[in-house]
Structure 1
Amino acid sequence: MSQVWKEYQEKNKDRFLNEMLDLLRIPSISAKSEHKADMQKCAEAVKKSLLDAGCDKAEVMATDGHPAVYGEKLIDPSKPTVLVYGHYDVQPPEPLELWTNPPFEPTIVDGKIFARGSADDKGQFYMHVKALEILSKTNSMTTNIKFLIEGEEEVGSPNLGKFVAAHKDLLKADVILISDSSMLSMKNPSLDTGVRGLSYIEVEVTAANRDLHSGTYGGAVANPITILAKMIASCHDKNNHITIPGFYDDVVKAGKKERDLINKAPYSEREYKKDLGVKELWGEKGYTTYERTGIRPTIEVNGIWGGYTGEGAKTVLPSKATAKISARLVPNQSSKKITKKLLKYFQSIAPKSVTVKAFEHHGGEPYMTPIDSKGYLAAEKAVKTTFGKQPIPVRGGGSIPICSILEKELGIKIIFMGFGLDNDNLHSPNEKYNIENYYKGIETIPYFHKFFGEMS
C-alpha cells in the first residue's frame, strides 16, 4: 500500500502545495472584526477542499462566533472513526514592518513557506485533507474519518465548547487526531504527549485623570508605566520562581523517570541560543530548557503599552499603562483558579497612588494523553515507519484550549501528531513551514489510519 500512496503523492505534490498556498492567501484573522468576511470565505474554501478530497459530506456550520467546518468520509460503521481537529483562523500579523514579505502572500525561500498560518494551523490541518485524498482515491481507507476545523482557536475557542456539546452525535468518534503542534526535528521526530493550559488577562493601571507634563508633575504623581513595570517584575523572585500566592498549589510535579525521558531529547544549548540570537537563557532555576517549556508553568508579558511611542520625543507623564499577561499551565492546574489568583494579585499589590482594572481574556485547561493508548501507539508506529526512528515523547509548551472540552464532551482521547518545528515563528513575523515537513506529514498520516484501524 505504501508504494501506491507514494506514487499518488508524488504525482500530485505540486497541486497539494499550491492548494495550501491558496488557503494561506486568505487573511482569516479571527481576532479582528474587519476580517469577518475573510473568515467566511476561508471556511467555504475549507469545505470545498474536504469535498474535493473525498468527503461524502461537508458543511460550514454556524456557531455564536465564526463558523466551524465539518466533513466526513464514512466507509463502514464497524470500522473505528478518527476525528481530525484543526483551525483555519490565524494570528494577527502585526508588526507588519518586521515581515520580509507580506504575511498573506506566501513566499517560498530555501524550501520554506513564509506566510501567516503556514504552520499554525493551515499547513498542518491541510496535511490531513490531503491524506484523506490519498486514502480515498487509492481505495485504501481503514477508518471512518471526520473533520472539525474551527475558526476561533486563536481567540481561545470561546464558542466551540457549546458547539461540540450540541453536536455530540455528529462528532462521535473513537479518537481525536490533532496536528496543531510541533516535533523536535526531522532528524529526531517526536510526539507531544500533552499541551499546557492557558490563563490570559489584561491589566490597566491608571494614575492621573489625564496625561501630564513630566517636568511639572514628575516626582509628584505616580507614573503608571513605572508602577505596572514594578508589579510585573514582582511576579518572579531571583530564581525566576513565580511569587503569586498559591500559583503552584495544584501543580503535579514530574517524577525522575519522566524528567529523564524528557532530557533524552537531543539538545544543544549553543545552537538553541544561536537560533534565537540570545547570549544567555532565562528561566526557573533547577530545570532544563525542555522542562521549563514543557512540565513547568510560566508567566509571560505578551504586550505592554502606555505614554508616547511616536516619532521624536514628548515629555509626557502618562495617565494609563496597560499589559497583556498570560500564564501557561501544567496538569492539574485550573485556568479558572489561576485567572482568579492573577487578577487578585495585581489588584492587591497596587499602591494607593494608582487604580487597577484587571480582567480575563480567555483560558484553557492543560491536557495529557496516555502513551499506552491505541491512538498513541498507532501514531508512534506511523512516525517510525516513515522516519525510520522511534519518536521521542515530549510535552508541548503551547496550548490548545479546546482539548479538555473535546475529551469531556466526546469521552475520547486526543493524539497530537504535529510536523511543525519550534523555529517556525508561530505568532511572530515571518511565520514559516518547511515544505519537507508538509510532505512528510502527508506521507505519515495515512499510516496512522492504517495502524489505528488494525489495532481497534
Structure 2
Amino acid sequence: MTRQKTAWFCAECGHKHVKWLGQCPSCSSWNTLQEEIDLSSLPKRFASEPLTAARPIRITEIPPESHIRLETGFLECDRLFGGGLAKGSLTLVGGDPGIGKSTLLLQLSHALANKGLTVLYVCGEESVAQTSLRAKRLGIGSDQLFLLSETQFSLIKAHIEQLNPDILVIDSIQILYKHELSSAPGSVSQVRETATELMHLTKNRQMTTFLIGHVTKSGDIAGPRVLEHLVDTVLYFEGDKQHLYRLVRVVKNRFGPTDEIAIFLMKARGLVEVSNPSELFLEERRHKIAGSAIIPTLEGSRPILVEVQALVTETAFSTPSRRSTGLDQNRLALLLAVLEKRMGYHLHRCDVFLAVAGGLKICEPAIDLGVLLATASSLKNSPISPRTVLIGEVGLGGEVRSVPRMENRLKGAIQMGFQEVILPKRNIKGLSEEVRQKLVLKPVDEVGEAIGLLFG
C-alpha cells in the first residue's frame, strides 16, 4: 500500500508548508503547524459531484428567478440577510456554547418547513431523540422537517443526494469528519475539506445551507480562517448570560449589508424577536439620577437608544481605578484625559466606573459626548434632564465633531418620546423639518458648551 503524502498546515490560516516551522510565514503565528494528509495528492477528490461545463454568461442573461429571496417568517432574520435567504447561499453561525444557535436554527427550520420547503437538520452533536425533545419544547413539528444524527460526511452526502433538501443545517461543522483523513474531527484539514465539499454541494444543488460553528476562548470561530472565507454569510451570536436578550451580528454578507444586527429575547418557548430594542434597554431606567445619559447609537441601519451610566468617587489609593463595561477601556481613558485637561476636572483623584446599561457593547465614537457628560454629571452630582439625548464625537482638543446618519438617530429619539438633543453644530444642516419641529435642537462646538447647557 502506498503511503499517503503529508504536509504541515497552519491551524490559524490554513497555509500549507512542506516542513515544520516554528512560525507560520503566512500569518506569523507561533507553534500552529500540524502534520496532516495532503489531500491534493488524492485522486478524484470531488469525482462524485456532477460536472457542468462552465461558460461566460452575460449579466443580462441571468434569469430573474435566480435572485428570488426566501422569506423566513422572522422579520429580524430577513432584515439581517438583506430581504430573505438567497438560494445557493452558505451561512456560518458562530457563538458561545448555550447562547442559542441551535434554538434559532431549529425555529428557522420549522418556519421554512411550514412554507413547504424540505429541510434537513443534521444534529451531529445530539441524537435524534434529544433534538426531538428540544423541538417539542419549542413547539416545533412539521412533516417537511427531517432530522439526521450523523457525523461521517460521506453518509451525510448520500442522504442529501437522496432527499434533495431545499434547506440544510449542519450542527456543527467541527463535528463532521471524512474517513479518508486520519486527523480528528475539528482539525484544520477536516473542517476545511468538509466545508469545501459543502460549498460545492450548496452551489451545484442551489440549496440554502447553514453551518453552526463553535468559538474559541478569544471569541473567534474555531478552525482555519479559510472557513469564513468560503461561506457567503457569517453571523455572530452575542449575549450576556446575565441578560435574556441575544444579539445576532452580521460580519460578512455577500447578499446584503454587513453591519446589521437582530435582537431576540430568550424565553421558555425559544427566541422571540424584539421589534423595539430601545424600549428593552430603557425600561429599567431611573429618572433624575446623577451620572445617567441617553445616547442614540446606530447598530446597522437601526437606531437604538441606550443608557450610559457613570460613577465617580474619591479614590482611597494612590492610583485611581478606571473600569468600563460595554465601552473600550482605552477610549474611556482618552475621554477622561480630555475632560481633565480641557475642562479642568480633577479626575486624577477619583475612581471612574462606566457601564452601558443592558450589557450592550458600543464601539462607535458617537457616544463620546454622552460618556463625558455622564461623567461630569456624576462628578457634580447633578442629574441630566431625562428628556434629553446626547450625540457627538469628541476630539482631543475638546471639540464636538459631527457623526453620520444623524436623521435616523433623531427619529429614534422622537419615537421614544425625547424632546431635546445636544448635538454637533455641523449636523444641524440637512435635518428635515419634521425633526426640527419635534425636537429642541441645541448645537455645540465644544464640550464646555454642552456642560454649560446642562449644568450652567
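Below are the figures for this structure:
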item: With helix-only ellipticity at 222 nm (-39500 (n - 2.57) for each DSSP H run of 4 or more, over all residues; to 500) derived as -8000, matching label from 1, 2; result: 2
item: When relative contact order in percent (Cα under 8 Å, 6 or more apart) is computed for each of 1, 2, the largest belongs to; result: 1
item: Given 0.35 for FRET efficiency 1/(1 + (r/R0)^6) of positions 60 and 100 (r between Cβ atoms, R0 = 30 Å, to 0.05), calculated: source structure among 1, 2; result: 1
item: Test item: semi-axes √(5λ) of the Cα gyration tensor in Å calculated as 40, 24, 22, pick one of 1, 2; result: 1
item: Source structure (of 1, 2) for Rg and Dmax of the Cα atoms in Å, for residues 148-203 alone, computed value 15.0, 43; result: 1
item: Among 1, 2, which structure scores highest (criterion: mean count of other Cβ atoms within 10 Å over residues 228-235); result: 2
item: Given 3.5 for distance in nm of label points 7 Å out along Cα→Cβ at positions 276 and 308, calculated: source structure among 1, 2; result: 1
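Here, each number is a calculation from the coordinates, and none is a lab measurement. Here the structure is a predicted model, which is why all the values come from computation and not from measurement. Cβ atoms are built from the backbone, for glycine too; each structure is taken alone.
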